[in-house]
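Rule-based calculations on the coordinates, nothing more; no lab input. From a predicted model like this one, the values you see are computed outputs, not experimental measurements. Cβ atoms are built from the backbone, for glycine too; each structure is taken alone.
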Structure P
Amino acid sequence: MSGCIANAGHSRPLGALNVFPTADGSFSLHSEYFDEAFHNSAGALNEACAKFAQPAELTRFSGGQTLRILDVCMGLGYNTAAVLDAMPTPAPNVLWWGLEIDRRPLELALAQTGFCSAWSASVHQKLILIRDCDGWDQPESRGTMLWGDARQTLHQLPQDQQFDLILHDAFSPGRCPQLWSEEFLHGLAIRLAPGGRLLTYSRAAAIRASLQRAGLKLFSLLQVPGERGGWSSGTMGMKQFKISFGEKGPGWRALTAMEHEHLHTRAAVPYRDPTGEDQAEVIRRRRSTEQQLCGLEATNTWHHRWTAKQRHG
């Protein structure tokens, strides 16, 4: 990419990062600052493919079209790499943007032989260019990386830039509510092009309810191979379009009645960050106060009711 500038210094906003293996043979990291892993133990590569690349349905795009992608919290680069490696032939032109606060996860990933060998040569080269030059510029593919707090760097994107695909992979809402607030999620939703999809591993009611209020139609992601059993493995939000969507697709399905009711419990009270500058504890306290005052059903009551239905159903 023209204007390549070598990385100047290294900050440590995620604290110490510790490498650990996952069940599918790929590796991940654990952040001491957030006290949380970047991926579940079932497999970092499996998660990227099943929760991001597969439900993106990239075959919707063909040669000559432009596929616009935003990767929020790029981390080690698994999600972007999995999506880029799953492109159909002939591939669409790609316009990619990434948001990330810490350079070290990608640097550590590219130092791992197994990680580098998981991708095609062209995708591997793009990851190197993100690390070294903050992006790439090729005849039919361009990428731009923005480093810093995603709440601020989101506003550095061109004002009229919309996306067909948004990959949202921040640390969990309880640990990093700054990137799951009603305001931040609304900011992502309005960036979706008609028919665009936002994909995330989170199934939390607070996140789903915020996306729904932002005008997105919600779907549930199917279980990832090797993942512990559960009623959902994540969420896909679609920007409404003139073309109607089915009730299921590769890696996703419609919400169940249980999931719809979950959106009317206290768990659905959103995280709020009106200035886009509040610390995590402030956001958590604000939500806790709102939950205590709201008249929504207790989440435990919802859970017990549906557990009883499943037991006797």
Structure Q
Amino acid sequence: MILVGLFFPTWTPRIAGENSISELGKIEINGTKLAVMIRGYQKDNPIVIVVHGGPCCSEIPYIRKYQESLEKEFTIVHYDQRGSGKSYNFFEDYSSLSPSLLVEDLIELSSLISKRFDNQKIILMGHSFGTYISMQAIAKEPQIYEAYIGIGQVADKIISETDNLYYCIEQAKLQNNQSDVSYLESLQASIVAGEIITPRDYVRKYGGAARQINETKDMMEGILFNPEYNLLDAFRYSLGVIRFQDGLMKNQSEIPITHLVQNVDIPIYFVMGKYDHMTSTSAAKEYFDVIDALQKEFIIYKNSAHYPQLEEKETFYQWMCDIFVK
């Protein structure tokens, strides 16, 4: 049974229709093979490439649960980044893995997808760490992209983490949890100095990660029961997180996106959950305010935390249609 689970063929369920697309496979990109899933009811609909966060946290195992409506109006492309999930290739040399290499991968993937679909420009949607990669891509090669959507947008680390900490302390006080208050207050100096981040188990405990969904349960159920992943892919996923997540997070902290990108030549939209304290909404707004862009809009979803596109999926779907469906 274990062998069957490890090597069971993977696929993504078919979407009916002569002009539909539902593919899961690998594409050669910059000397590596990336797992790519493409789904949509009409191939000539606007193309969205989604750049997952984490780092190393694929959305492919569970995302169909949340994007069925979007698939009717858009062609949605998900991919596992180099060294992540299904794109973790055993025996590959990952010594050069860095955010800049992930940016190069994204640009090449975007070009290939655009050419495949009649040179359409790409709507680029980054989430969390994926916004760090995506913002650099649109700054380097804006001509490939129609627009950028930053969900759970990263910004200045110290501003964000300090805000996250104060939020957790405030919530602990409201719940009269003095032991949590004392512990979190003891971290303040280290967080303000940029040495550590607000512990994510406390952020989750106090509703700063998700409020309308259980993202951890979704991921586990997706990996175990959905056809896009098998047990070998789950093993790849775990190895990617263990080997590369901390290093990529350190890279992001050492060279903040606020230093890398201040000007973009395409429309940008920051979509944030009001209660997001994985990537602070107020820190994202500070960054948004200084960006020079062709067009920009900052949107807050009032019932969400770090996953507004999933927590309020129907509202997000309607917004996407209003903006991008002609």
Revision key, fill the gap. From the coordinates of one of P, Q, mean count of other Cβ atoms within 10 Å over residues 122-129 came out at 25.5; that one is structure Q
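Among the shown structures P, Q, from which was the value -8000 of helix-only ellipticity at 222 nm (-39500 (n - 2.57) for each DSSP H run of 4 or more, over all residues; to 500) calculated?
Structure of origin is P.
Thinking only about relative contact order in percent (Cα under 8 Å, 6 or more apart), which of P, Q has the largest value? Walk me through the numbers before you get to the answer.
Working: P: 16; Q: 21.
Checked P, Q; max of relative contact order in percent (Cα under 8 Å, 6 or more apart) sits with Q.
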